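Before anything else, here is the set of structures, which you'll find just below.
Every number in this text was worked out from the coordinates using simple rules, so none of it is lab data. Note that the structure is a prediction, hence the values are computed from the model and not measured. Cβ atoms are built from the backbone, for glycine too; each structure is taken alone.
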Structure P
Amino acid sequence: MKSGVPPWALIAVAGITALATLLAAVISGLIASRTSKRAIDHAAEMAHLDREAARFAEHRAARREAYATYVTAGMTALRACTEAQVKDAPWALWVELRKKAVSSSHDVVVSFGVVEVEGPPQIADSAKEMYQAINVYRKAVVTHYHRAAPSGDAVDVVYPNIESSEEVSEAGRVALKSLRHFVAMARATLAD
């Protein structure tokens, strides 16, 4: 069957078609490669962002836990110091209340260490002010409400009874104010 088209034209058309097909395949491969690379880069970036978000969430949770523990310890210490302000309690009860005040203020110092590590510095400074104020309050309560032991009972520490009731009350107000300041600072830090 003769078509009237010279054979060289048919060969040229077939060659051009083959080259066009090959060129289209190369271009398609390059486009697919670039698209795959972009998808892989995007997935890697998203994985990095997910890890960063998880790390931030863990750090925030650790801070929240440290701050909450610290505030709880501070409130417990303030309550214990307030409860230790008894004038006419039996000796054994007074000793128990005093020990509770001392122990709870020690818990504030222990939890302060975690807050100091978690930071940031302004929170650590506020926490330090809080534990110092609670410590002053505890000392004021213990010294003001100190009594001599009944005859025959041993006294492990004797404090001079030098603090006035007003000084004890003022120390309590300062300690409570410092706790509230720490709570405000913690809220602001956790909101960021």
Structure Q
Amino acid sequence: MADEELFEEAREANVAFKSAVAGAQLQILDGDWRNLDYGDSPDECGEGRYEFAMTRGTPEGWRIGETPMATADRIAGWLDENGWTGVKARGYSGDIADVVVEAKYPSKHVELLIVDISPGELFDSVTIYATSTCEPGDYLRVFDLVYADGDLSGPPVEMLPELEHPTAEPSFGFTKDGKRRFGGGDE
């Protein structure tokens, strides 16, 4: 497979993955989320295959506005109604107040979505962990393509945003001059 084709397939899978997760984020907070792991760097998930992982978190000071279990039930209901499969919501026994929701959406390239809802004294937090489906292609080659074959010349690489709204256009990789790539092009 040609590099351009491999990059485009990886970009399409990555954008579908990030967009599906963004839909789940909006059910929790229609505002800026912390980018804890942006989700561009591929990891190996089998010989000749790669996957992406991303993590988003609610901002400090945020409050849920309902019980963690009510939030989990609401999110699980939305996921179930919107094509997600394997939807499970579970709490823990004892003094652990966290509630977790899990789901998958393989046709949108989401192998596993985990929503961890944690109430706190000063503020609450929701952390979303997601892993994409395993895609065909050498993860090291995809990594090189995402990061412009390591030829990031010119000014320093543009930083990924610390906070980002789920509806912001997801970027995928960088151009040779260190700019974030949107829409698959080098603009």
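State the single structure among P, Q that was used to calculate FRET efficiency 1/(1 + (r/R0)^6) of positions 37 and 125 (r between Cβ atoms, R0 = 25 Å, to 0.05), giving 0.00. Walk me through the numbers before you get to the answer.
On the way: P: 0.00; Q: 0.95.
Only structure P yields this read-out.
Looking at mean projected area of the Cα convex hull in nm², for residues 61-140 alone, point out which structure of P, Q has the largest value.
Evaluating mean projected area of the Cα convex hull in nm², for residues 61-140 alone on every structure, the highest lands on Q.
Out of P, Q, which structure matches -8000 when helix-only ellipticity at 222 nm (-39500 (n - 2.57) for each DSSP H run of 4 or more, over all residues; to 500) is calculated?
Working: P: -30000; Q: -8000.
So the calculation was done on Q.
Kindly point out which one of P, Q the value 26 was derived from, the read-out being relative contact order in percent (Cα under 8 Å, 6 or more apart).
Values: P: 21; Q: 26.
The value was obtained from structure Q.
Output the label of whichever structure in P, Q has the greatest value of Kirkwood radius over Cα pairs in Å. Each step should come with its number before you reach the end.
Working: P: 22.3; Q: 17.4.
If we compare Kirkwood radius over Cα pairs in Å over P, Q, the biggest value is for P.
Given a value of 1.00 for FRET efficiency 1/(1 + (r/R0)^6) of positions 13 and 109 (r between Cβ atoms, R0 = 35 Å, to 0.05), point me to the structure among P, Q it was derived from. Kindly include the intermediate steps, with their values, before the conclusion.
Working: P: 0.00; Q: 1.00.
Among P, Q, the structure yielding 1.00 for FRET efficiency 1/(1 + (r/R0)^6) of positions 13 and 109 (r between Cβ atoms, R0 = 35 Å, to 0.05) is Q.
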